[in-house]
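Nothing in this text is a laboratory measurement; each read-out follows from the coordinates by a stated rule. As the structure is a prediction and not an experimental result, all values here were calculated from the model. Cβ atoms are built from the backbone, for glycine too; each structure is taken alone.
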Structure P
Amino acid sequence: MTKTDDARPAVTADGTPIELADIQGDILRAYGNAYDCTTYVWIGLTGGPQAGRDLVARLAEEVTSAAPWGGGKPTHHVNVAVTADGLRALGVRPHVIDSFSHEFRQGMKDRAERLGDVGRNDPEHWTTCFTDGSAHLLVTVNALTPKRLDEALARLRSVITETHGHTIVDEQAAKMLPGSREHFGYADGFAQPAIEGVSEEKTRGGGVPQSSGRWRPLALGEFILGYPDEDTRDDRERRLPSAPDAPLGRNGTYMVWRRLEQDVARFRRTVSAAAERYECGDEAKLRAKIVGRWDDGAPLSHYPDAPPEDTFDGRIPGANDFRFLDDDVLGAKCPIGAHVRRTNPRDALGWDGALSFRHRIIRRGMPYGPELPKRATQDDGQERGLVFACFNASISRQFEAIQVQWVTDGNVFGLGHDSDFLMGGEPGSGRSMVIQGECPFYLAPQDPFVSTRGGAYLFVPGLDALRALGVGHVS
């Protein structure tokens with residue numbers, strides 16, 4: 001959403017109007033922490049292609065766009081995404097489906113080995129709808145209160161099953177935890193990309209690092225199809241990035257959805273035991289070194305020795321304005337293998353960030369499951385974790401590059417085959433970590449803290465494209 005108090009039209013750097021009313025909401029700007037109740041509803045279009053199109057047309061009437069709300073906050077939001085199997089179930093013509101990216105058409109399950117989803121993360125352990133092709137549509141409902149969420153879900157379920165004869169194949173309830181933290185205890189969501197014409201207030205620290213300490217926002221086409229991307233900037237013919245055939249490509253984007261189960265008890269035991277050997281038992285600092293931020297989100301690059309005395313506010317300009325090569329080449333402040341340094345290297349790979357800025361993603365998502373009691377170190381048998389969702393114009397260049405080259409393999413950082421200590425995969429896969437310093441500290445290989453329990457690649461159409469799907473103009 002654009003800022004509701006800003007009446008200026010949104011435009012890209014070359015003056016192209018940004019069609020906010022045709023772009024689905026929650027992509028360019030998050031709905032905010034007020035909408036802390038969420039449910040992800042997965043639909044199997046078992047009623048046939050025409051009934052599927054009728055449902056899409058009905059849902060399109062309720063979808064929230066990126067246009068300013070006006071008149072206060074809506075009680076809830078509805079957004080819709082479709083899988084490649086969903087396009088087929090809607091009767092979309094094969095040559096139109098072929099115009100979508102290869103990785104989207106292939107699907108997350110069939111790219112599992114590439115993503116590191118093997119062993120305990122293998123699709124054989126996923127929820128069935130993500131492996132048998134029955135997950136066609138994803139409807140995400142965000143609400144201000146549990147009551148409003150329940151009301152919206154009751155209406156949605158009735159429309160899906162009773163009115164149109166389809167099947168709900170999975171539901172995942174999620175809810176913000178106190179302090180906007182995830183289950184391991186870290187505040188999250190600070191390092192979102194700065195996008196021209198949309199979120200330029202995040203440019204310092206969220207854009208593309210340039211020489212002399214300057215930054216610039218990223219091109220909109222890195223996240224929304226139909227607009228100039230970073231390649232377009234240097235293309236004399238000003239060609240736009242590849243997109244699905246009209247009308248589907250305009251104002252749409254690709255979505256990655258993953259259900260990540262977190263073993264909070266194991267993480268707590270591991271960190272607590274390691275902290276006994278680390279700097280006089282400073283567990284809080286060890287936790288910060290693993291992630292690259294203190295529990296409240298304050299970056300080690302700004303606060304290397306202790307968190308700020310006042311509450312950290314990541315919205316303040318400059319709060320995330322830091323680089324890694326200015327004065328921390330060797331990782332003395334933020335370890336080279338820290339989670340935030342691996343997933344958003346900024347300038348850490350050299351060349352003024354030229355090797356990393358085209359791999360940015362817009363991250364969304366929400367924790368699911370109850371909190372493990374604060375001091376508990378044994379699992380209570382409850383399922384808990386994070387629904388990871390992100391938006392990007394290229395699944396392979398953006399999400400998969402991060403997952404494969406930066407999270408699963410550490411070679412690009414000079415870390416050999418060490419995977420991310422926080423998010424890495426299988427036992428024996430090299431999940432160790434060195435915390436640099438005058439006396440380096442070694443975190444020995446551990447069993448995984450996070451396991452993949454399902455996921456899919458989806459396409460989020462613009463509203464006009466969603467309506468076209470609903471009336472069969474692409475089938």
Structure Q
Amino acid sequence: MKDQKKKYLVAGLGASGMAAAGLLFDAGEEMILYDGNEKLREEKLRQSLPKGCTVPLVLGELPDEVIDAADICVISPGIPLDAPFVGRLMGTGVPIWSEIELAYRYGAGRIAAITGTNGKTTTTALVGEILRRQYDQVQVVGNIGVPYTSKALSLTPESVTAVEVSSFQLETIDLFHPNVSAILNITPDHLNRHGSMEEYVRVKESIAKNQTDRDCCVLNYDDERLRLFGETACPAKVFFFSSHEAVPGGLYMEGDAIVSELDGEKEIVCRTGDLQILGRHNYENVMAAVGISRALGVPMEKIREACSRFRAVEHRIEFVREVDGVAYYNDSKGTNPDAAIQAVLAMTRPTILIGGGYDKGGSFSDWIAAFPGRVKLLILLGQTAERIGKEAKAMGFDQLVYAEDMEEAVAVAADRAKPGDAVLLSPACASWGMFKNYEERGRIFKELVRGL
């Protein structure tokens with residue numbers, strides 16, 4: 001699917017940008033590499049490039065002559081579209097592509113693309129496990145940690161690829177056309193980037209914009225926006241799922257059973273007691289994965305087997321260990337209030353909760369409203385600590401303390417916890433400012449817990 005030979009500008013030289021550069025080099029394309037951080041070391045960056053790759057590399061200010069030479073810009077998801085150099089590129093008519101757009105144009109085979117505010121990683125990982133039971137050539141890529149571009153050239157017409165897609169990546173798709181798409185839920189997040197909830201919803205729903213009635217889109221029936229989208233605007237065939245009510249022709253919960261009517265007859269996929277992941281939100285993830293996998297032709301028997309064996313992904317309500325009768329859980333991927341609510345609701349013990357971090361501009365009131373009867377102590381750290389503390393006290397929750405860092409937070413939690421309690425890291429905030437990413441935050445938490 002690749003276009004005629006063009007000169008590419010790869011903007012942003014993190015993992016995503018370097019993977020895109022590797023694809024373009026292997027494909028024999030011309031390119032220029034760019035990063036606005038002038039403090040990066042060119043020598044170290046070049047060590048991450050394929051052997052023999054000697055393309056031009058620009059750091060700091062982007063010169064006009066580079067913009068004039070570019071035919072297409074492949075932009076890393078961390079770069080906002082209102083960055084000045086992006087505006088200059090757009091002003092000259094240069095198309096802006098995300099990494100997934102570039103990978104799609106060079107890849108082959110069938111694609112399942114999964115987005116949503118929460119649950120993307122768990123659902124994508126589970127879809128990958130299911131697909132591997134049916135197909136020989138399966139890739140699990142995207143926001144889950146493996147750049148799509150790093151695998152694109154190895155894909156064949158027989159490949160089946162599960163792609164976790166963020167809203168940042170969806171902002172700059174053009175022809176990207178998954179055979180199956182899924183939007184798991186939409187709750188306020190990244191509003192500092194997208195500007196409004198309406199724009200955030202529009203970007204999420206764009207995952208299906210190139211689909212046709214020969215494709216499938218899996219949607220959360222309990223989300224009013226997604227229900228409306230599925231009933232009135234989605235161009236693909238829709239599979240709905242619900243954890244609150246029966247959905248004819250879809251997937252739903254009936255007591256402790258996950259039920260499917262996708263094949264025209266009612267059948268039980270599995271029961272919640274058969275699963276090794278906790279919480280209603282995870283049962284929704286399972287339903288979404290079932291819908292995606294059925295749309296890709298996987299028999300229910302293989303789906304059922306994969307679901308029963310699937311364990312929680314790292315950093316998502318991940319059991320770490322039990323110490324002196326206290327269970328410790330790492331939910332560092334709970335980077336927004338809605339995700340953190342689901343983690344709190346999944347706990348079956350009195351819980352000491354560690355929260356706070358980088359402020360993305362949302363409200364914490366719904367998160368705090370889930371505390372009574374569940375959270376016995378809130379330990380706060382990071383940029384949002386004082387704001388969350390004030391909001392919690394205004395809502396009548398005053399069982400909270402502040403910590404300078406994760407080491408102090410874990411020490412306080414261990415000191416205050418009693419046998420039968422749980423300690424949960426589920427910050428409801430991004431990690432930036434204190435940690436490089438949520439993975440580092442989670443790893444440090446686990447290291448501290450293992451050292452108790």
Structure R
Amino acid sequence: MIVHENFFADGGWRSARGSVEQLVINPATEETIARVKACSEKDVCAAVEAAREAFKGWSVLSPAERAGWLDQLAKGLESRADQIAELITAELGCPVRFAQKVQAALPIANMRVYAGMTEEFAEETIGNVQVVREPIGVVACITPWNYPLHQIVAKVAPALLAGCTVVLKPSEVTPLDAFLFAEVVEQVGLPPGVFNLVAGTGKEVGEVLAQHPLVDMVSFTGSTRAGRRVTELASTTIKRVALELGGKSPAVLLDDADLDAAVKSVLNSCFLNSGQTCNAMTRLLVPESLYGQVAEKVVSAAKKFKVGDPLAADTRVGPLVSRQQWLKVRSYIERGIGEGATLLCGGPEIPQGLDQGFYVSPTVFGQVTPSMTIAREEIFGPVLVIMVYRDDMEAVKIANDSVYGLAASVWSGDSARALAVARQLRAGQVAVNGAGPNLLAPFGGYKQSGNGRELGRYGLEEFFEIKAISLPQ
């Protein structure tokens with residue numbers, strides 16, 4: 001049993017004074033693996049005040065000096081990579097091999113990217129005006145449970161490099177990796193108050209941060225509903241808000257696409273992390289004439305995704321993160337059946353032999369129409385819907401017919417045609433023919449998928465204020 005009764009502020013651990021003790025449940029075994037004492041409002045305010053005081057010294061360090069600290073954090077995280085993977089597997093339920101390759105390795109890689117990014121502070125001269133970039137101030141980073149450490153680093157690293165100080169509130173569902181991160185901060189000796197960690201729910205802790213007058217910016221990743229609430233509270237002090245929210249991402253297969261390659265890629269995206277990925281390809285759009293052929297390939301491939309113990313080497317789909325999420329995803333599957341979609345494989349039933357744990361079979365629906373709930377709402381589970389279209393124009397229309405606009409993909413044997421369709425999709429990132437991600441590229445969405453960008457230079461820019469200094473001529 002892991003027990004955390006302290007929060008991290010001003011360079012040390014302090015006793016949390018909240019009235020609630022949160023339990024962390026292993027979703028594969030349903031056993032309680034940790035107890036975390038929530039912070040009180042006074043604890044949160046103490047962390048914010050420590051960050052405000054530390055900003056005075058941290059903000060005037062050179063970018064190279066701050067990058068040096070990030071390099072030390074990267075090394076500290078790397079030395080504990082195996083522990084990070086094991087911890088996230090236990091609290092989230094993702095397969096351990098995936099945790100090693102993505103949940104642990106990717107945040108370390110991103111920290112190194114920012115540690116090497118010291119050339120983005122150049123000043124610009126416009127006539128008699130000097131344009132300078134300055135850190136925005138104290139940043140509240142509120143992170144989700146699905147890629148917990150990745151999202152911590154995606155916010156904390158650029159904020160620190162920009163010269164900001166940080167108060168982090170991780171998800172109460174998967175908080176353990178955040179405490180490990182704080183331990184690394186303490187180990188490397190980051191100046192007191194530059195990084196602070198508070199634990200608790202969004203209502204009890206996140207809302208205090210969002211409306212705190214000494215917090216200059218909130219960087220939030222989570223549900224669209226929670227993002228609206230953060231924005232509402234932050235508006236009372238007119239602070240900057242960066243949001244990375246939900247998605248219902250379309251994969252558009254044009255009639256000249258490599259079907260085998262497309263199906264493999266789309267399913268890998270949709271079922272990754274048990275479908276608990278904001279930019280997962282969850283809507284597969286296919287030409288009406290190819291529906292039968294594509295559906296057959298999808299079902300055949302989907303049945304090969306082994307569901308089971310996340311510690312087993314051959315498991316590809318682990319449990320969902322919680323009982324609440326498990327019930328939610330199964331209810332969406334039942335609603336899809338009730339609204340007339342064709343269940344091609346999977347379903348709401350508990351997978352055979354997996355009576356313990358929050359498991360859902362990889363599920364595929366066919367003949368899904370744009371008005372169906374499963375075509376419009378983010379399910380956040382291993383559920384793919386197949387929709388048909390008659391021509392490229394209709395494909396684009398269906399793909400864009402969503403309140404979300406986080407990601408999309410296009411598949412075609414003609415790269416020029418694929419690019420032409422990609423340019424018409426209202427999404428923050430579009431992959432052509434399965435092109436992989438780039439850690440230097442911006443990540444973020446259109447519409448109700450949020451605002452602002454993370455990763456690379458564009459992610460760093462979020463944490464700057466721009467000042468124009470006019471000089472006499």
Next item on the list: Consider the structures P, Q, R: one of them gives 18 for relative contact order in percent (Cα under 8 Å, 6 or more apart) as calculated from the coordinates. Say which.
Entry: R
Next item on the list: Tell me which of P, Q, R gives 1.00 when you compute FRET efficiency 1/(1 + (r/R0)^6) of positions 120 and 312 (r between Cβ atoms, R0 = 41 Å, to 0.05).
Entry: Q
Check: Once distance in nm of label points 7 Å out along Cα→Cβ at positions 128 and 288 is calculated for every structure in P, Q, R, which label goes with the largest value?
Finding: R
Check: If you work out distance in nm of label points 7 Å out along Cα→Cβ at positions 112 and 200 for P, Q, R, which one comes out largest?
Finding: P
